[in-house]
Structure I
Amino acid sequence: MFEQFEVPKSLMTSDPRFGVGPSLIPENHVHALANVSKSLLGTSHRKPAVRNLCKEVQDGLKKYFAVPDGYEVILGNGGATLLFDMIALGLVKNKSLHYTMGEFSQKWFHAHKSVPWIDAEEISVEYGKGIKPAYKEGYDFICCTLNETSTGVMINSLPVVPAKNETDDVLISVDATSGAGQIPCDISKVDVYFFSPQKVFASDGGFFVCIMSPKALKRAKEISESDTYIPKTMSWDHAISNSLKNQTYNTPAISTIFLLNEQVKLMNKLGEDKVVELAKRKAALLYDWAQSKEYLSCFVSEKDSRSISVATIDVDDKYSVDDLEVMLAKNEVAYDIGSYRKLGRNQLRISTFHNISFEDLEKLIQIISLAIENE
């Protein structure tokens with residue numbers, strides 16, 4: 001299917017990277033890395049060149065997210081999956097509550113459930129449905145996912161209802177991996193806000209950013225001083241103490257930090273409100289398109305739960321998305337825009353991350369429409 005389709009030259013996209021991660025890294029950011037390679041790459045992460053870079057990232061994120069006084073930006077190696085375990089071991093006392101709405105939010109739940117001394121409970125919805133986290137008594141840790149990458153569902157009701165007062169011993173945590181930067185969240189109402197930078201923040205994987213409240217920092221210290229065994233690579237004590245010195249505990253991939261910093265600088269030129277506005281415009285383009293074609297439909301039925309960073313669009317089974325993907329990749333129009341593998345749907349999953357242009361999305365949907373309508 002689609003073997004005979006010829007992409008009109010006038011519709012060729014400027015960049016084929018529409019996938020939901022890893023993200024589109026601007027070429028000028030890569031060139032900037034090459035320009036400083038002799039003074040930065042191959043440098044010890046304990047030396048000023050790298051520590052100054054880490055500080056610039058931390059300061060840039062504090063500015064972008066308007067991080068409140070007393071909160072700290074913690075950096076470390078390993079992505080969100082590692083943090084699922086690290087949080088379980090070093091931030092949960094006894095009982096965690098998980099609001100799940102897809103593959104990755106459930107992965108976080110199972111990471112906590114596998115720890116013998118944690119009573120982890122789940123409140124779940126069917127894939128493609130929205131969920132509204134809320135404070136519930138009896139838990140010392142509440143977990144929710146800002147944007148479910150697997151299904152294109154975002155939480156539009158954050159922050160969750162906070163604890164009754166600041167003395168209540170409960171932490172609210174948000175996995176913001178594929179939403180951080182363009183799906184708004186009031187950091188002041190969250191205790192642990194974390195993400196991997198390979199999505200909106202256009203860097204490579206294997207790294208984490210975790211913004212922690214004073215309550216979370218205190219909890220980490222209390223558990224680190226207890227008899228609980230925590231591997232050094234997952235120690236919040238090590239992660240926090242090193243981050244306060246503008247460095248990571250383990251040796252990091254310096255290029256990852258550099259690319260993250262370039263993206264933070266780029267987005268700070270606009271500010272979060274403008275970035276969110278642009279994301280909403282791109283998402284509206286995709287969802288309006290899906291609703292205008294009889295062979296397309298929005299996978300997420302609830303409008304308010306449709307992600308503004310990852311759009312999931314079902315395609316009539318008469319038209320194979322697998323074949324469509326092959327054709328688009330062969331013509332260097334778009335890469336990796338098929339359904340999440342475990343979802344098993346005939347579906348498009350297209351990102352609206354900050355570096356993807358509105359104009360390229362316009363061209364992409366025109367190409368897909370022509371391909372399907374000429375089959």
Structure II
Amino acid sequence: MISVVLTKIVREGQKVLLRIEDILNKILGSEQNVLYYHGAIPNFFMWMLFLSGLLLFAYYTCTLEAAYQSVEYITQKIPFGDMIRGIHRYAADAMMLAVWLHALRVYLTDRYREYRIIAWYSGVALTVMMLIIGISGYILVWDERSYIIVKMMSEFLGALPFVGETLSHAFINDNVISNYTMSMSFFLHAGISLSLLVMLWIHYMRISRPLVNVTWAIGCLLAGIVLVVSALFPATSGPEANFTVEPTYFDIDWFYLWIFPVMKAVGYPLTWLIVLPALVVVTILPSLIKSKDHEAANVNANKCVGCKLCSVDCPYEAIYMAPRNDGSKFKEIAIVIDERCAECGLCVGACNFDAIELPFNLSPVVMDDIRMALEEGAEPVAA
């Protein structure tokens with residue numbers, strides 16, 4: 001029943017998405033259609049975060065005594081320091097929003113199962129990593145909100161069965177908030193940020209030519225939006241954290257700190273009972289959608305001349321060339337890896353000798369579709 005409902009949602013979502021894409025193509029043209037860069041836009045914001053983070057790091061002091069003062073010094077004394085801090089804050093929000101939109105589009109266009117299952121799993125891992133980076137970043141400000149986050153995270157980790165107490169002690173150094181807590185937060189913030197690059201490589205590994213960069217026009221538009229928001233709504237700190245004063249300040253960033261109101265509302269054990277099953281469901285979504293009939297492309301050995309065009313054009317590395325031993329005058333033949341074939345038809349369009357076919361879409365039909373796509377403006381291969 002769940003599978004049927006989800007499948008219907010996906011099919012209807014595809015129709016809506018295609019209509020939106022068509023409208024944007026008519027307004028912006030396919031080259032500047034932001035929906036075609038849904039995987040590249042989070043990357044753009046990630047580089048903004050790396051650059052602004054390096055500038056902030058130059059003046060940041062990672063201790064309980066000096067962290068707050070160093071952040072205020074950056075904001076108030078360093079030229080354009082408030083703008084750089086705002087860029088770092090709002091680029092992080094924009095990246096998370098772009099990631100969720102990217103995941104929604106991938107889900108609705110059915111580009112996450114079979115040959116792309118690794119991309120889906122790594123995408124879930126990337127999202128979790130981003131949440132950890134964002135939460136630890138708010139701790140580094142060391143205002144009253146940071147103090148509340150540390151206390152609640154310690155209790156939240158402690159409520160996790162079996163390993164919770166160990167994680168809680170590692171996070172705040174044996175139940176005592178100290179400079180080691182700040183060091184751990186900085187490690188989580190900066191270390192996992194660098195680890196994003198490794199996870200992104202895993203995210204792209206099933207796509208031979210992933211679209212990872214936006215156009216100059218889209219990049220300028222996105223950067224301009226972040227700059228304007230940073231100027232209109234400057235990033236600020238609350239009162240400095242004080243162990244002797246009950247904290248009251250907690251401004252919610254709903255992209256990263258949404259879990260804390262949940263903790264307060266339902267308690268730590270129940271929050272784990274919500275978060276862990278939700279994470280499992282999101283991870284196994286590919287298996288909850290009915291798969292269409294899948295049959296990989298077929299190579300006609302009598303027509304294949306070993307030209308390599310199909311293997312070069314395949315964006316999923318589903319075709320490779322192998323030596324022939326059947327007495328043919330041609331030295332190589334194309335071999336299809338069934339589990340990687342996406343039935344996209346690019347190999348059919350690349351072959352000039354009708355040597356490769358899709359079982360459910362013979363080459364004349366695929367070629368007609370390709371011609372229509374070229375006339376309207378084809379979508380780039382997106383991550």
Structure III
Amino acid sequence: MNRTEERKADHLRICLEEDVEASNITTGFEDINLIHRALPEVNRDEIDLTTSLFNHKFSAPIIVEGMTGGTARALKINASIAEAVEDLGLGMGVGSQRAAIEDPTLEDTFKIARDKAPRAFLMANLGGPQLLRRDYVKLAERIIDMIEADALTIHLNPLQEAVQPEGETNYKGVLERITKIVEAVDIPVIVKETGAGIAAEEAKMLERAGVSAIDVAGAGDTSWAAVEYHRAKTRGNNLAESLGRTLWDWGIPTAISLIEVVESVDIPVIASGGIRSGKDVAKALALGASLVGFASPILSPALEGPESVKSYLNLMITHLRNVMFLVGASSIENLRYVPLVITGRTAEWLRVRGFNPESYAKRRIE
């Protein structure tokens with residue numbers, strides 16, 4: 001087992017067995033209050049959950065975010081998720097494909113996604129620091145071909161890299177390379193954070209770079225600083241352990257990041273980071289997200305098999321449909337215009353940053 005494969009196995013084990021949730025920071029969705037309609041004037045059974053993005057039609061605006069790959073255990077996880085999203089008409093990403101680049105015998109742990117999901121929307125995974133390699137364009141093309149991807153997701157994880165003892169902390173020049181990747185590949189390029197969120201300033205930079213969409217992946221869910229804390233603790237690395245503890249709750253809460261980005265760019269925005277129910281999905285869509293993603297809640301069901309994944313996803317879809325009924329939204333497009341009230345720390349943050357939370361309360365379905 002090479003170092004990358006070993007690290008990915010560690011990450012999977014820790015996420016399943018250890019406490020890696022944010023402790024003193026929340027997603028902010030508790031501050032997003034949808035307004036109940038006593039007369040919704042909607043037939044729940046006729047609500048249209050379909051949405052289209054990147055010339056692909058989704059049965060519901062839900063994707064399973066990239067989690068794993070490159071280990072034997074990951075083969076079953078990716079197979080289960082792929083089979084489920086194929087049957088339900090959704091989409092998924094795979095975890096970092098770096099392990100398969102270093103050891104081609106691990107490619108099947110990623111390729112299984114396309115094998116099981118020939119028609120589903122699949123996203124390849126390339127880490128931001130890997131763009132600084134000389135062969136970064138060929139690298140991107142190789143990981144796209146590996147799973148016959150419909151989109152390439154570039155993952156930004158400076159927090160994790162900072163805490164990880166073997167982390168790649170050179171981000172100088174990554175934005176320029178993102179621009180060149182956009183020009184070089186012929187599929188949509190999505191840029192995604194990994195649990196610390198994206199602010200308005202970076203969102204504008206990424207839009208100017210030409211990316212097709214931004215996935216905010218905000219704070220309030222799995223803390224990758226916490227994951228690296230546990231790795232460091234088992235290895236007796238006191239410095240990394242201390243850093244992981246200190247930065248455990250670092251980041252921009254998901255709801256705040258989503259609003260900052262949606263209000264700052266004209267490209268599609270994907271909401272992820274601590275999505276735990278169909279109500280959270282509805283709130284994210286009402287705030288302007290084009291798709292909503294989640295990862296960690298799917299991990300245990302994926303180890304059980306595709307039917308368990310489908311059960312979880314169907315539960316989320318049922319939640320979403322019922323919340324849409326209660327706010328009088330007959331379609332995903334309508335949901336983007338329902339009034340909502342933003343309170344608490346989220347409203348305070350937005351005002352300080354120059355956004356107007358009160359404007360959301362005065363909206364009307366078009």
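Just so it is clear, none of the values below were taken in a lab; they were calculated from the coordinates. Only a predicted model underlies this, so the values are computations on that prediction, with no experimental measurement involved. Cβ atoms are built from the backbone, for glycine too; each structure is taken alone.
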- Item | For 1.9 (distance in nm of label points 7 Å out along Cα→Cβ at positions 175 and 191, calculated) the corresponding structure among I, II, III | I
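Kindly point out which one of I, II, III the value 4, 19, 26, 22, 15, 9, 4, 1, 0 was derived from, the read-out being P(r) over Cα pairs in 10 Å bins from 0, in percent.
Working: I: 5, 24, 31, 24, 12, 3, 0; II: 4, 19, 26, 22, 15, 9, 4, 1, 0; III: 5, 25, 35, 25, 8, 1, 0.
Going label by label, the one that fits is II.
Of the structures labelled I, II, III, one was used to calculate Rg and Dmax of the Cα atoms in Å, for residues 71-182 alone, giving 14.4, 42. Name it.
III
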- Comparing structures I, II, III by distance in nm of label points 7 Å out along Cα→Cβ at positions 47 and 103, which one has the largest value? III
- distance in nm of label points 7 Å out along Cα→Cβ at positions 31 and 271, calculated, reads 1.4; among I, II, III the input was structure III
- Task: Out of I, II, III, choose the structure whose coordinates give helix-only ellipticity at 222 nm (-39500 (n - 2.57) for each DSSP H run of 4 or more, over all residues; to 500) equal to -11500 when calculated.
- Result: I
